1. Can you spot which of I, II the value 67, 21, 17 was calculated from, given it is semi-axes √(5λ) of the Cα gyration tensor in Å?
2. Match the computed value 2.7 of distance in nm of label points 7 Å out along Cα→Cβ at positions 15 and 71 to one of the structures I, II, and report its label.
3. A value of 0.35 was computed for FRET efficiency 1/(1 + (r/R0)^6) of positions 55 and 167 (r between Cβ atoms, R0 = 41 Å, to 0.05); which of I, II is the source structure?
4. Name the one structure among I, II that helix-only ellipticity at 222 nm (-39500 (n - 2.57) for each DSSP H run of 4 or more, over all residues; to 500) of -11500 was derived from.
5. Where is distance in nm of label points 7 Å out along Cα→Cβ at positions 143 and 223 largest, in which of I, II?
6. Out of I, II, which has the highest value for FRET efficiency 1/(1 + (r/R0)^6) of positions 159 and 215 (r between Cβ atoms, R0 = 41 Å, to 0.05)?
Structure I
Amino acid sequence: MQKYGLIGYPLGHSFSVGYFNEKFKAENIPAEYINFEIPDISLLPDIIINNPTLQGLNVTIPYKEKIISYLDDIDKDAVAIGAVNVVKIIRQKNKYKLVGYNSDIIGFTESIEPLLESHHKKALILGTGGSSKAIYQGLKKLGIEGTYVSRTPRKNALTYEELTKEVIEEHTVIVNCTPVGMYPKVDFCPDIPYQYLTPNHLLYDLLYNPNTTLFMKKGEEKGTVTKNGLEMLLLQAFASWEIWNR
């Protein structure tokens, strides 16, 4: 039986383990998906050696960047992002080769592209963490210029205090890559000047619990198009499976 899995620490409820095991059962695929909760990335080789039928891994916090030094090859999108969340394991006799990819960029671009209009030329990316880097590269591939928004001053980023009426009007795509507004803290939202939003704006929230975040609600009050991150999550899972089975 083939194995696939998720590495990270800590691992609480995992979307991936439920999604893939349900997929395997529904489609009669002789495989299983396992959570590998490891306190240190140095344990990765032991997992691969001790699970000889392991074909692929998803990677989550805090190892999306740390895993890169263990890879034999890496996809160009993952290089540009600086983070890997999918690893394909290619086994050859007693050796193995690890190839890294980033499926977040695939899930995001496929999810947001149908919503884009000709006036969507510039975007604000709320947050500067690992997922925001994938969003930046995804927007770039779609021909949209992204600008990071940070809580603290940093190079090549705006602070929330610098989000003037002119900045909001110019950037008609706003993507929330922060955890602000996630369940159970549903009464919170990123601190942007929502009063300047228009029906020309598109608000995309990587969060999907709750289904409609306060960030999205405030946008909808101004007539904006909104979308949460559930489809992106599903699409990046589809992309993982395709990568492992190429």
Structure II
Amino acid sequence: MVSTVPTPQTGAEPVYPSSDGKPVAETFVHLYAMLVTIEVLTQYLQGQQATVLGNQFMYYNQGFPHMRVAPDVMVVFGVEPGGRDNYKIWEEGEVPSVVFEMTSKGTRSKDEVFKKTLYAQLGVQEYWLFDPKNEWLEPALQGYRLRSDPEEPYYEPIGDGICEPLQLRLVHEGQLIGFYRQDNDERLLIPSELAIALKQEALARQQAEKQAEEERQRAEIAERAQLETQQKLERLQAKLQELGVDPEDIEK
């Protein structure tokens, strides 16, 4: 069993490092899956009292810097948005609601046993394992939801792919996790897709502005032509009156 109960300490507060000098991820595929997940969820939660952190130390026992874990991606609600050098549960007052681990053969044992047990004891509502290289996990994306137990909390498999804290449906899509809104089943765009969508939106706005300007110019030209025609007609009527000709007689 993993101990998570803080023990009172005396003396100066110890140092809680923000790095251990180890690589962020095992491979580029794992790193890419992690970074895309962070960015997608950060965009999705924008404006909410929540933060999305990745591969940063989470300290769970004050006074014991060695009691730490570094989730690949963690989503925490009820805290200030933005990044941190590290995350101390006793300072923030909240544990992550959701944790994602980009698993591999090399991290399988730690992900399946140690982290799964620790996250359950900490009270993390959902734990998701994703194997972007399809090395060992079948299916490659698996979620677990926390269940309370008088003896010890434990995780049950999630069968429908729904992440309840995020209100999203999760799907394995190649080397990435696909995220779909529950309210309208809209897929959340990854950064490259978002950049293309923003560019297309900017082009569409420019085209709409150009079209509106062209229509305004055409309206001005038509208005000027109508005014010139009216002025010519008025001058002609005036000329006829000078000649003693009644314009109405001409019309008859």
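Read-outs throughout are calculated quantities, based only on the coordinates presented, and are distinct from any laboratory measurement. It should be emphasised that the depicted structure is a prediction, and the values quoted were computed from it without experimental measurement. Cβ atoms are built from the backbone, for glycine too; each structure is taken alone.
1. On the way: I: 35, 18, 16; II: 67, 21, 17.
Computing semi-axes √(5λ) of the Cα gyration tensor in Å on every structure in I, II gives 67, 21, 17 only for II.
2. Working: I: 2.0; II: 2.7.
Only one of I, II returns 2.7 for distance in nm of label points 7 Å out along Cα→Cβ at positions 15 and 71, namely II.
3. On the way: I: 0.35; II: 0.95.
Corresponding structure: I.
4. Structure of origin is II.
5. Greatest value across I, II: structure II.
6. Numbers: I: 1.00; II: 0.15.
Top value of FRET efficiency 1/(1 + (r/R0)^6) of positions 159 and 215 (r between Cβ atoms, R0 = 41 Å, to 0.05) goes to structure I.
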